[in-house]
Structure I
Amino acid sequence: MINDLIEYFLEFKRHNAGRSERTVQVYRLALSRLVDFFAERDPLLATHDELVVFSGIWLHKRGLTDPLSRRTHIAAVREFYRWLLDSQHVRGNPAEGLPYPKVGRKIPRVMTLKSAEKLMWAPDFGTFEGVRDGAMLALLVGCGLRASGLVNLNVSNVVEDEVDGKARLILKVKEKGNKERRIPVPPEADMLLRLYMAHDDLNDIDRILPSGDQVLFVSTMNRTCSIDEYRGERRRLNRRAVLQMVAKYGQRVGIPSDQLHPHAMRHLFGTELIEDDVNMLNAQKLLGHADPKSTEIYTHTAMRKLTREIDRANPLAKMRTPVSDLLKELNKKN
């Protein structure tokens, strides 16, 4: 019975609450662990203290030592029991007030501009896959998309508008919370995306959805279904394939492994917005942050602007020091 209730809950989160498929998968994993915790006991009879043990020491002993990973489990448990109460499967909510572990705000891992430039040159643009990958990399770097937002794009999410007398592409992106935001596509990504969308190989692929829309970024390797079923939604490239694509090209051109993730490219996008004095409200809109504090963290990684300011205005720059003459010579050579 509990497994059926979990599936009903997940369907509710997917269709009624608009949660992404990735969120549903995370919730399913968390609730399967909850079932394991109770073993032969009925989770519908859970007490608050039992859920505290599950979300704390029990998960910790099973390798979830990172507080952030436990927070997702607690969120799933709290929402599950709230749904159980609302649907009258339980009389009280034992997960009410279930505490979240404290998580420190991490400085994001950022891909460097030099690494991003290497990555943009890595695909073979003489092939269909290379053109596709180049367009995807350009949107990750130039628009700060999450991998999930990238692969969920359909053709209808790419619209053309006139800006300053020029035709420009605009993306309608849905990511966290299923909220839509519009992102102007920078000229470089605009051109690569147009090249991909006009490619003859793409036009030969059946990627039509029941709604009449079309999948934007398609897979070319089929390992999950028969050839006759390899069309429509099943042609959609998945998030894992994007992660593998970034890692493949990054390793090929010698990018450090700690930068080989789409989110490192998103962090580069956020950092560069702050470096170039994009105001915080516009940066928040472009990044799709609900909380402005999520955008403010990029001020910690935007160092070029601060470095220029301190080089120009610090007191040592306004006096002669024992190394002033040496620095002048070095600057002449550079």
Structure II
Amino acid sequence: MKDTLSIKDHLGVIVDPSNNQTLLENQAIRYINVDEDNVVQLIIGVYKLDDTVKKTLNRAIAKVIKLDLGFQGLKIEFEPLKKATSVLNEAKNIVYIGVASGKGGVGKSTVAVNLAVALTRLGKRTAIIDADIYGSSVPQLMNVAVETPSADEEEKIIPFKNYDVELISTAFFLQPDQPIMWRGPMLGKMLNHFFYDVAWHKDTEFIVVDLPPGTGDVAMDIQKLIPQCHMLIITTPHHSASNVAVKAGFGAKQLEHPILGVVENLAGIPTPNGLNPIFGEGGGETVANKLETNVLSQIPIELPSDPNTGVYDMNESNGVAFLGLANKLLKILKDKA
């Protein structure tokens, strides 16, 4: 991670000869990765994509990567610069909430979806990016058919919409039931589509990002794409989930993303005498203590009344719980502003 930050700093001063602006000014460094052979992989946005410009930039970048920084090799892919209408350029107006977990199966995507819906119910225009590259489930949870999205007149991807929440997902770009076998730049290109090529509503206030579980390259790459992402860490009460959720929280801290708090999902089965903690107790508190934050909500085990969706109605107890969580986050964000 330190390597990629250093690479970005050094490459940022290189000038794109097609518009005489630096790569930093153009926000042109779209993807950085260092593989196991110490080879740097890059995706660079170029204002004018012709052979002369690419040759000039390739030479300047190679000097920085190989001679100045001492890496073994370099692989560059150039793509047209897409900047003017990117949501990243509206970062000062959009609040990003990253929903992260240490492992899969803790209900992270369910929390992300219901949080986005709850924010919308509270009057906030909200979108969701399903960036869980290898386990996309947001369309299913939001009862949205998986089909190829269309484009507008500016060739921006038109997001799908349900519950008044706009969404985009990897699932829309794949053949049904086919796994993703991509690595490196291919994944970088998909992530860039989500942030640069989607025609989000101009009044979008919040973008909830459903991150991949864990602290691997994909999760780190996504978080590096987001200017500032406020993180929500999801765990269950069981120690096997809480132990790895802490790692996701520390990974976010290393990227200087503030942590909003912890949600303990699958906290137990509701009974007349309170929650029956079938998955154990204390996981959320353990994570919160180690990350020096608070448990914001304990979400019980409850199936939505509509079997076709993962979204809770406002008259269901978990629907009320997610409204409470959304209200807490709005207050925390207001206090941080």
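Bear in mind these aren't lab numbers, they're just calculated from the coordinates by the rules spelled out. These numbers were taken from a predicted model, which means no experiment stands behind them. Cβ atoms are built from the backbone, for glycine too; each structure is taken alone.
Observations on the model:
- Which entry (I, II) yields the derived value -0.77, -1.13, -1.23 for log10 I(q)/I(0) by the Debye sum over Cα atoms at q = 0.10, 0.13, 0.14 Å⁻¹: I
- Highest-scoring label, criterion being distance in nm of label points 7 Å out along Cα→Cβ at positions 16 and 136, among I, II: I
- Read-out Cα Rg over 2.2 N^0.38 Å, for residues 32-111 alone, computed value 1.21, structure in I, II: I
- Computed -9500 for helix-only ellipticity at 222 nm (-39500 (n - 2.57) for each DSSP H run of 4 or more, over all residues; to 500) - originating structure among I, II: II
- Structure (I, II) behind the derived value 23.6 of mean count of other Cβ atoms within 10 Å over residues 264-271: I
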